[in-house]
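Have a look at these structures, which come just after this line.
Just so it is clear, none of the values below were taken in a lab; they were calculated from the coordinates. Computed from a predicted model, the values in this text were never measured in an experiment. Cβ atoms are built from the backbone, for glycine too; each structure is taken alone.
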Structure I
Amino acid sequence: MTTNKTPAHTRTRAHARAHIRATLPLLAGFAACATAATAASAPSAAPAAPAKPNILYILCDDLGIGDVSAFNPKAIWKTPSFDRLAREGMMFTNAHSGSAVCTPSRYSILTGRYCWRTTLKHGTTAGYSAALVEPDRLTLPLFLREQGYATAMFGKWHLGLDFAKSAQTQKGAKGKGSRGADIDYSKPFGGGPLAHGFDRFYGIDASLDMPPYMWLENDRVTQAPTGKIGDSAAPKLWRAGPIAPNFKMQDVQPTLIEKTIAYLGERAAAAKANDTRPFFVYLALASPHTPTLPSKEFEGKTPSLYGDFVLNIDHDVGRILDELDRLGLTENTIVVFTSDNGYAPAGNIPRLQDFGHDSSAGYRGTKSDAFEGGHREPCIVRWPGVTPAGARCDATVGLFDFFATCAEYFGVKLPDDAAEDSVSMLALLKGQPPVPGKNARETIVNHSGEGEFVIREGKWKLILWAGSGGWSHPTKAPSPWTYSKPDDFTGLPPYQLYDMDADSAETTNLADKHPDIVQHLGSLMKRYIETGRSTPGAPQPVKGADKWPQLRWMKDFQ
């Protein structure tokens, strides 16, 4: 059941267009795409396909860009399935998540909107958090369903749920005991995947290290979490809490893969029975996020348990690709492969470094950080007949750009209050030059785990904070896995400006040498916040900026 009062394709928006100047870096990024596409061998001719392609969006959890050997030739392991996608599709080397942590990244993918525009200004939701996605918001699965798609999600939701309260709680009594004691698990929950455009869902509530531990199917809990499980130390890390009798953490990865493969078979059979709807599958893996639980057959394949888990995921993705081949679905299926944020320190950075492996592939920082290692993601799109095989694109893109890409492909004009930060990458996928003001991304905003802002335009990247904004040094909130103490920020410049063309490792702060660029980018970020959007269209102002401590910098910009 759709949550929008009016279908997206019948809603209208103002035709105003703000002029955005075309920048040389953007053209250079496109040139890199075009050059790679020209050099790559053309894909083999495919039979006539339906107008609407199937879509499989695979989102890993905490996979670093350096963990995929196609993106990191120095990786100490090979990822043949990920690399197969790279050979057969287009690699995006400058792709970014909307945030350096899980929840806000996932929100932006499904809505085309930066998550900091919601009530969540930093961090993530947890297992008992209320639903974050607004009830009336147009989402990607809802939009695709309105275009005739069958939609399914398998995996980690991590956007909050509205669990039903027990009768005792509804009468005013307070729940006792552990958190969640006031929940009636026998009743449907609200605010989940089915409420936002998915026809089917099977997965988990939040991260696999966050209680309650239980399987969710559609809008129901399959078995209530009546048991208890204690804490586990890293790398097989999880938090103590309630657990269901039918839930085992080591079963999550294989179960999600089996559910996805079964659904692909179901859709192939349905097509033969005259149900010709294309499908959209969102496979949101809970791995290689903690707990680090590779299958037995992969243990010992690399020098670290984390590496073993990466190879396990690579193998599983290969199984899915093989199933698409077997079912004859490959030629008409778009496959998007990426990760929600950077590599997490819980994966044991020192041990990997001892073996010469860098999960951030030379970029500074990790998950949670404003630095590149927090939000620059491995991203591959395989679209037979559209993206040339083996193409490589260096243009800046966001994972949340897929929403606007779909809208442009279908020729649907999105309403002003939808996908406010999504820019179509359809031109890049086709090897065509993007049009400034229409489908060219000239700026991108990133957000750290502590809620600090980053804005990039061309080669210039401005961090509106003195530190990492996450767990790396310098930090006010160190990672519990790095055993470091908060840093002293005395003497640090308030802002950081980096030339990403000359200094991709972010080693030299140029803020004092280019105050005009700092002022320009800071003022642009301020406008994006005040207008409620970063794309052309009617303003969508967000309330609550007066109680937003991460906006302390705004007073310095016009």
Structure II
Amino acid sequence: MPGDRFELALEHLHAGRAAQARAMLTPLAARHPDDLAVVSALAECVIACQDWTAAEYQVERLTRRHGALADTWTLVLKLHMARGQHEPAAEAARRAIDRDPANPERHRHLCVVHAASGDFVAQSRAAKAGLALAPDDDDLCHKHAVALLNLGRSSEAAGAFREAIARCPGSLSLREGLATCLNYADGVGADELAAAHREFGALLAASVGATDLPRPPRVRRDPSAPLRVGLLSADLRRHSVAFFIQPLLQHAHPDAIEWWCYSTAPREDDLSTQLRGMVGPARWKHLPGLVPATLAAAIRADGLDLLIDLGGLTVGHNLAALALRPAPRLATYCGYPNTTGLACVDARIVDTLTDPPGFGDEGCSERLWRLPRCFLAYAPPASAAPIADQRQERPLTFGSCNVLRKVSDATLRLWAAALAVDPRSRLLIKAAGLQHTLVAADLRARLQRAGIAADRATLLGPVAVQADHLLTYAHIDIALDTFPYHGTTTTCEALWMGVPVISLAGSTHAARVGRSVLSAAGCPGWVTGSEVEWSATVRSVAADVESRGRWRRGARQALAGSELFDGAGLSAAFTSACQAIVRENRC
């Protein structure tokens, strides 16, 4: 038997030290070629090392010798997932289920594959198959509810989360899922939204032993020295958050703020490299996969004055580390449209249109820190093609490129009202997931229930290149915002590509971002305050072909001089806000 050396190799593997584990397991596998545990562990190592040739060899060897075992096919699944090969990964997951059908873990693996590929209907089905075997498995409950949310069925998803919480009241993932889901659901009251976030925040703080931790003291430095401010995010890469952070770093005031960035993205990319160049390599820390206490300690060691979380309750968030108070002042900004629910966070940075004074303060665990201008600035991608000419020969085309989870039933009612303005008009929807037959069929059924005939809607899946994605707007005459969770990046993209955006403002931050963005772009007339006003505005913009043509021709010049594109102005306002937050005795 391999013995202690094998156990040590497993410790390395589970701690993320795949290269060290591989060095120990390779000779063990040579001496014990029929030991399934050793050969399987080596296969996991070479997959983690992304040595695809060696991984394929090891996995092929396993399937040849141990193909009757479900665990073998789970390793095949891991290899395909590591390479982004979703279809063969799903086939491997199904083979594992065939060999071990009563094990809910096998269904969980298939669920993960379908979630990664965007086949949310298949994800829901796999989760339900697992739940039939383990009805109180909170992770499978979470995966099923998230699948419903990702299909745009947010009210159903909220019901699924509530039902699961009733069975598993101590589940942190379910509390988090419900709080997130309620941002998208129709007709959710402010009290319920606030309570869901506070319950999540209290449970999270307790889970890491962070209830009532004292605030750490500020590091004593020369009073004339710049503030040391950190940005913490899993999205400092090609992601919407990074696009909005870019202007802050580009127009930094080094005499006032010394920026530090803590990237917890599993893998960084070209935009990460670009952002790193703006702050300097010494102040850019790539810290993926750390447990909250280790991450918090690494941040605390840099002696920040203020740490700003950019994730909120989004995927891969770092709120557990934030709860451990890694800096004397804590704030949240940009990436999530609601409170963190954490009592230790001092400020949430917004503006007076997303969160008017006296509006929504009681629902936040943080103090709302309102900037005197739009809380965002947009830096358009250099790869964007010139704006296409307005095409008169096609029917009037409305469109949306928002994620499906924002396409609520309320959204579909608004879109149906827009289409009613012109019986020849069409609707183009582009979103991840729509490349799958089942997901497209699910949306078509929802469109039909909302009164939108199948032949009036064109559904498109994602494209790999951002420049190609932006070309979609050449086929859209008027972009329609979602409700109650507005688009942000998509609104900015549509405007930059010469397409007007019509938005219905609501009563939450998520439902008011469109007002802030469109006002900052100089287009407040495209923001509506009621469904009646929505229909009237759609009718007016649709009828005024000449004005839409003028907007297309002059959009980029107008936007370049607007507040939405004023990165320097945002940086100045943000710098002042950071200084004030640090000065406050208690935010």
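Given a value of -15500 for helix-only ellipticity at 222 nm (-39500 (n - 2.57) for each DSSP H run of 4 or more, over all residues; to 500), point me to the structure among I, II it was derived from. Here the read-out was taken from II. Structures compared: I, II; top value of distance in nm of label points 7 Å out along Cα→Cβ at positions 81 and 385, i.e. the largest, recorded for II. Starting from the value 24: which structure in I, II was relative contact order in percent (Cα under 8 Å, 6 or more apart) calculated from? Going through each structure in turn, the value belongs to I.
Each of I, II could give Rg and Dmax of the Cα atoms in Å, but the derived value 22.4, 69 comes from I. Suppose mean projected area of the Cα convex hull in nm², for residues 361-424 alone works out to 8.7; of I, II, which structure was it derived from? Of the structures listed, the value fits II. Source structure of the calculated read-out (mean count of other Cβ atoms within 10 Å over residues 105-112, 23.0) within I, II: II.
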